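*Asks:* Next up, some structures in structure tokens.
Here, each number is a calculation from the coordinates, and none is a lab measurement. Every value quoted in this text rests on a predicted model; they were computed, and no experiment measured them. Cβ atoms are built from the backbone, for glycine too; each structure is taken alone.
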Structure I
Amino acid sequence: MGRLRRVYFGYYVIAALFIAEIAVTGVSFYSFSLFITAWQDDSALGWSLTAINGSFLIGLPLAFTSPLLGRFIDERGARLAMLLGVPLIGGTFVLEAFMTEIWHLWVAQGLLITGQSAAFLGTGKLVGLWFDTDRGRMMGIALAGNNAGGVIMAPMSAVFIDAFGWRTTVFVFGIAIIVINSLLIWFWVRDKPEDVIEEARRVGREREASTAEALLAATARDGGETSESASAARSQGVTWQESLRMSAFWLLTLAFIATFASIFAVLNQLAKHLEIVGISTEAAGAALGLLGAFGFLGKLIFGFLSERFPSRYGFAAICVLQVFGILILLLLRTPAEGWLLWPFVAVYGVGFGAVGALMPLVVADTFGLLAYATIFGAQQLILRIVNGGLPPVVGWSVDYTGTYEAAFFATIVSLFIGAIAVVFARTEATAAR
């Protein structure tokens, strides 16, 4: 017990975030295209691809909750938001097991989006609070959990769906998320600067202790604002109101829109695209699992590099990697060219996988931790409004043309624009770095 006590508690926070991401992202992202195929094969449902992808439109009105959730996290802490969000996510999967009408899926998507925002919007702030010198690596490890989810959950989903059906599969996953993730967060997540100060001083991490002290002073309300609290606030970043007046906010948001387009047009549709070109469900499940493995690698590589180079340059690089990956996928037109699936997985997987680690790092590096969750929440609002109509458009395009080529080419263009935008997203703080 004494040996465990000597371990810096921040590592427990990272472990909790890593494990919590596995099932949630593994089911909702990496396995989603497998469920699309299962729903379309279910004769009792009769859902078109356009109708299924249209369920993402529910994210448009719910997008307005993101800044509010961000403000809640900045003021009340990420731990409470996670304890509310995780049961909502798991409960949504349980409810999906009983779907019979397309509007049931739409409602489920709305609940899932809300739960995910509450549970994971504050991840970047948690990692930034507990780690300073090795923040990039820790962010990469924490968010690599969603890629581990791809490695574990996508193949598992494929096997379970074939063996037990999609209803039993999603029900079991939902119960597991509620029980396991809630326990992890309850015991292993702390989000108060006071906790960090005490723990960091105990193990000799003075930079983390100083950062937490400055953040505590910046957010103190007793006695009103003093010159000391104002100075502390400036050292910990800008307010959300100030961020909206910066060109960096809008340029970063443009880059993030491009990578979210890649989620909706490529990752979530991959199994269906492979089915169209004649690739088996088993190969699709294996590819989705390997995407998670290479994504895991991408987070570690670019998390490490972000401690040596500006994180926005890394973000531009991963946009370009995704472009090359999609170009490879476009060459895969028949089962005879199925071998191209694996270089696509490697290139696209590293590029796409690193997005999860670099997005919060870029935001924290650019605007600081003071209003991190509110700023990130405001960006999520814009992302969902802009990209909310993309899934049904992709579905309509495929229903009309029979291929994903138009969607893939449009994604390539958006990623190039995003790469250029993020390079120019500078503030005085990022220039100093």
Structure II
Amino acid sequence: MDRENKMADVLRRAFEKKSTEKTVVGIDLTDEFSQVSYGGLTGELETLSLSAEEEKLCIPTLLAKKHGENIWLFGEEAYEAYEAGDAVLIDRLLARARAKAPVEVEMLDYDPIDLLALFIKKCLSRLSEVTPLERVISVTVTVDDPDTSAIEALDAAVDVLRIKREQVFFLSHAESAYHYMLHQDKSLRNGDMLICDLRPKGLHTMLMAKNIRTYPVVVIAGEKDHPEFLPEDFTDARSDIKKKEAKDKAFFDITGNVMGDRNVSVVYLLGEGFGGAWFPETLKNLCRRSRVFMGNNLYSKGACYGARERIEETNEEKGFVFLGKNKLKANLGMNIVREGENAYMALLDAGKNWYDSGKECDLILENDDPVEIVVTPLNGKNIRNVRIQLSGCPVRPPRTTRIHLDIRMTSEDMVKVCIADLGFGELYPSSGLVWESEFSIA
């Protein structure tokens, strides 16, 4: 893959160049299709189309290697080459990267992380045809469920791409939808938002519900899978009318149950499965209650809005907070002595995504007592101290042991703490000892 490594160097150099104009990029990555949106720090966002003649926003998440050649294709080109018998097709790129099992192509094993990185690289390379990459200051990748395996795979892919880690962020689809919702016209965000995402594996609904009785206003995503409700091709005018009516009735019932009596101001229908006009009664009912839109690039645009918020908080999101399943549910800190006064030092803050939560610091120990981490749940109840014993640490006079503490989340509930003995200058050299501890905050 020498040719692809050269492309990685080109992309890395482009990202490292300075530009007065700034661009944020959002990539919606699934195992079926992906989308890439982009734009400046203000104004409208665009979505990358792979065709100049027509709007093709969905990029099949596929790679293909030409037979006997070191030539790799992606998206529709990959599928067309495979259909023509000219290439080996590799699908399910994200799932393969999460599983970490080697992928065999023409009797050679390829690292699935390299393949995922190659797909992202080709998307960015195509993006460079419409906007210079040296303007890009942030890339946000949004996935359905950013669990531990997904974050590890994406982190590793970013390393392969050699893009600075501080330029790359990850979001769930739910949080991307939250950012998208708050950046729409006020008439579309007076109430709740419903997303119906019709995927190959079934319908996924997401109700973004606001609690306007609190300040800041809390937004919670109520998500539900409907695996029995699969997409069907109703684009043919000769499609079975009774089958259409039954499908329409089932969709009518699902949306009615999800919405209940809530004030839903806008509904988004995502996915190719909503083509074919097979749900007239459901659409009529939805339009009575809400504004209804169809499309595919909500998550990638939401990722861009999220990137803007990280760079500089906008007025659109002031007064709102999103509490999703990937958010840290407790504050973690330490009781310390600073300049002779008792103080609390925050380590990890509740409300942040667990995969963005981490801190490193140096501390001087008062004595050889265990290091204590204070865990305070969001509700303020059941506060507890987690004690980490530094077994084998050399006995030294008070305040002559300096340690380096690294604390970060490894999942939404698990914390990993790494403590290294730094000694105290030439008087008390480091022992080289390192202590690791993991505990749950659930």
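*Asks:* Computing distance in nm of label points 7 Å out along Cα→Cβ at positions 195 and 267 gives 1.7 for which of I, II? Numbers along the way, then the final one.
*Replies:* Values: I: 2.7; II: 1.7.
This value belongs to structure II.
*Asks:* Match the computed value 1.02 of Rg/Rh (Cα atoms, Kirkwood Rh) to one of the structures I, II, and report its label.
*Replies:* Details: I: 0.97; II: 1.02.
It traces back to II.
*Asks:* One of I, II was used to compute helix-only ellipticity at 222 nm (-39500 (n - 2.57) for each DSSP H run of 4 or more, over all residues; to 500), and the result was -24000. Which label is that?
*Replies:* I
*Asks:* Suppose you compute FRET efficiency 1/(1 + (r/R0)^6) of positions 155 and 203 (r between Cβ atoms, R0 = 30 Å, to 0.05) for every structure in I, II: which one lands on 0.20?
*Replies:* Working: I: 0.20; II: 0.45.
That value comes from structure I.
*Asks:* Also: Out of I, II, choose the structure whose coordinates give relative contact order in percent (Cα under 8 Å, 6 or more apart) equal to 28 when calculated.
*Replies:* Here the read-out was taken from I.
*Asks:* Between structures I, II, where is mean count of other Cβ atoms within 10 Å over residues 251-258 highest?
*Replies:* Numbers: I: 23.4; II: 16.6.
Biggest value here belongs to I.
*Asks:* Could you tell me which structure in I, II was used to calculate Rg and Dmax of the Cα atoms in Å, for residues 179-274 alone as 15.3, 53? Kindly include the intermediate steps, with their values, before the conclusion.
*Replies:* Details: I: 20.1, 62; II: 15.3, 53.
Structure of origin is II.
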